[in-house]
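Some structures are shown below for you to check.
Every number in this text was worked out from the coordinates using simple rules, so none of it is lab data. No experiment lies behind these values; they were computed from the predicted model shown. Cβ atoms are built from the backbone, for glycine too; each structure is taken alone.
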Structure P
Amino acid sequence: MLFKISTASLIGIDANLVEVEVDISKGLPGFSMVGLPDASVKESKERVRAALRNCGYIFPSRKITINLAPADQKKEGAAFDLPISLGFLAYLGLFPLENLKDFLFLGELALDGKLKQVKGSLSVAVLAERLAFKGMVLPRCNAKEACLVKDLEIYGLDNISQVVRFLKNPSQERPCECSPAEGMNKPEEGMDFKEIRGQQHVKRALEVATAGGHNILMIGPPGAGKTMLAKRLPTILPPLSYKEMITVTKIYSAMGLLMRHGVVKERPFRAPHHTITDAGLIGGGVIPKPGEVTLAHQGVLFLDELPEFRKSVLEDLRQPLENGYVVISRVSMSIVFPSSFMLVGAMNPFEDSCRIGSEERAGGTSLRKRHYYSRLSGPLLDRIDIQVDVPKLEFRDIVSKREGESSYMIRRRVLRACEEQKKRFQGRIYSSNHLMNAEDIRNYCKIDCTSKRLMETAVDRFGLSMRAYTRILKVARTIADLMEEKEVRSVHISEAIQYRVLDKYMP
């Protein structure tokens, strides 16, 4: 007899429908599985056999063939345990077969029959809703994230016996009505910009960057507060929209990083170490997995000690910074990962990174300085809208008891500027100034004669590229939004030009 059960497998962060076909027939007892299963899927036969026997069900001593369709798509993970076991339970006649058609099943089995947590249940729930399934059956610990899909009945169960009772009469079981618990990525308690002494112009630059989603690079000596400033960015970030929340939660669900949390409520803040590899940052693998740029989607990617990262790793950032996504290509597949994030970098000036002996000649110092700054290529720097000095704190700032402006006050201005941008870009797929296209720049960044002269001087003096020129205009537009002004004026252009300080470090 042949039984068909619907489930799904992950490719990247999205789910694809998989039909588990269980054929049980007369013949020499055996168990074969086809359909490009990986090792974790092949091992499911042992977990299923032990789980069914330990729950009091008879495992058929027959010729068993299991096909995972489509057969040309690789399958991985332990989430196929539940649909495979239901094929055997259907053979035993424990529930009506028509009840299998309305639901999509997902879950790993423990040897005692309990349902264990699996990856990517939110992505599978989105797929089930799109394919018009009535509901979805999965482990109870995955129900919170799946409940984010509003038009789908979610049944979170604890063990295989509960699944059998549910399939006997689905109308007796009520769908889960669980609201997501505490969200992930909450800022650490006590983090507030008011704790930072001095550095008013750096706080202003971070406010501008956050309001418009602009990339920012902080340059200053060790101990000046670069990392401290960056770690407080989550306290002034705007909240995630519902659509953004779904996308970010799908990413963390597919990576198995949700743990007890049902949803990612706050914007991600990722800070990888400078020893990270290309695949760790961008993503990769035989079956491609997301990297840090995808885990930072709709949030912040903080790269401390930026010149210490390998140059090839930094150059890999150019595509996601420009396009907002990463394409990972393999022989068998090509996967697109979302990676629209705000890049925050921090670095020391050459003089503080490479202490040169007084006996070293100036020519050698200049050569080393050129080599140090050459780790950051021109095309990469062009994509960093704001470059700001973080000077060493003076003693009066260190001992001052006066608190700075709080994150609450800064965030109010940021939210006001974000609302203005949402109105401006209503009906577009984006709502931030840093994503403006050429037409938007012409419409919303018109400048007067004084501003044009300022821009001409900046381009001639610093040798700015066309990309740098347009990014100055975008930053100026954000500054105008923060100041609640409709037009971009010379004062906004002047401030935006000041945020291109790295040119003075270049030999």
Structure Q
Amino acid sequence: MSTRLNAHPGLLLASWRRLGQAVFTPVDNSFLVLFRIALGTLLAISMERFVAYGWVRELLTAPSFRFKYYGFHWVEPLPHEQLLLLFYVMIALGVAVAVGFCFRPSALLLALGLSYIQLIDVSTYLNHYYFAALLIWILAWTPAHRALSVDAWLRGRWARWRGSEVPRSIRVVPRGVLWLLRAQIGLVYIGAGLAKLQPDWLCYGQPLRIWLGASTDLPVFGPLLTLPGVPLVMSWLGFLFDTTIVFWLSWGRTRPYAYLVVLVFHTLTRLLFDIGMFPWIMSASALMFFPPDAARRMVRKFSTRFRGLGPQATADDSRAAAFSVTPARRAAVAVGLAYLTLQLVLPFRYLAYGGNVLWHEQGMRLSWRVMVRAKGGLVSFMVKAPTRDATFQVDPRPYLTSFQENEMVGQPDLILQMAHHIGREYEARGYGPVQVYADAQSSLNGRRPVPLIDPHVDLMHVRDSLAPASWILPAPAAPPPMIRPVL
């Protein structure tokens, strides 16, 4: 028994060493180069859309009140002109990442800018901007600028000026870079699929049924969307796509056909729903599941004169660029594993709260729950000032934009923040300590509106936290209307 126990540390150490060796096995870097170009371009376009459509003012600087992320109440927007300038800088940074100019500082600054913009107001949270920020943070720490970049060109010019050759190792990168990106992209797809594993989606076709009703005027597809069974069929297709596409992309025999399905799926979602750049970001990301040298082989097959990516990486390149497993690189592996563990845990933290996450929203964000709930309703607040023996009915609309109001009515933590803001305002007017109660009627996936917040709880005595919120009422037990369950 003791011998067996003493062998465990040796086995763990050997496994850790084998993992390090596998992670730092050299692979062709062309996959990383073309992903850098695609992601930088798409992010530059995304930032340009904010400027062109006036979203910088409408979503970020025009509101007089902003909802804050837990722990980030100190984040405030820059004045409009400065924030607009930041967006122009981020457009330039996206282009710099795409062309590989001052790549690492450009990517890090772009990642910081994206993170800052998302932290300004919770109501603007979107899964695809969160995903894009994660991707650019990862990419910033990779050698994605080693080929087909301004940096590589300048490095070559410098090497020739000195009379030396550019090291052949620029054609390869550690395999762990590929694994990390594949894992992150796979978690998004699988997380989105598991989020659909619930009755509203699979038994009632909701909320897809609600949203498809707004697209019936589309040519060719529009009339089909009016057929009774179409929303349920499309719900199941979406669930099957998200939960299995990573497998089909990972298998060589099905990979080309799976990627064609990816393109069709994301093109259809872009036509049917206004979800911005998300379909294009996911379509570009899915290319990561092709062999690492596929991009180089494809480019050279169709253009024998093209030399930007350089010749195919060879066994000699791999031997010349063999990455020794140093303590610093072992630490990098540990950081990567810790990051992936966090990305695995975050989407499932809702299990700690119980109940229906689509209703109470605790654990909803950062969990890849893409388009799985439609909520609406009305919220009003009652302010009681005991020292004045006065009661006020307060409409939140004067404090919010219409966009913020639409987001607030279904999210309890935002209702709590609004209640605190109103309470502090009345206290500042001289009404003394006040009590604030919410009359929040919310509808989930087409159900009749029911109370979301306990109307008897004084929200001024409730503090936002990560603990389960007892002041949120249970989700409605009734199924969604409009369709009879088939399962």
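Odds and ends about this structure:
- Of the structures P, Q, the one that 1.13 was derived from, the read-out being Cα Rg over 2.2 N^0.38 Å, for residues 281-328 alone: P
- If Rg and Dmax of the Cα atoms in Å is computed and equals 26.0, 87, the structure in P, Q: Q
- Among candidates P, Q, the computation of helix-only ellipticity at 222 nm (-39500 (n - 2.57) for each DSSP H run of 4 or more, over all residues; to 500) that gave -16500 used structure Q.
- Between structures P, Q, the greatest calculated value of distance in nm of label points 7 Å out along Cα→Cβ at positions 33 and 449 is seen in P.
- For relative contact order in percent (Cα under 8 Å, 6 or more apart), the highest value in the series P, Q is held by structure Q.
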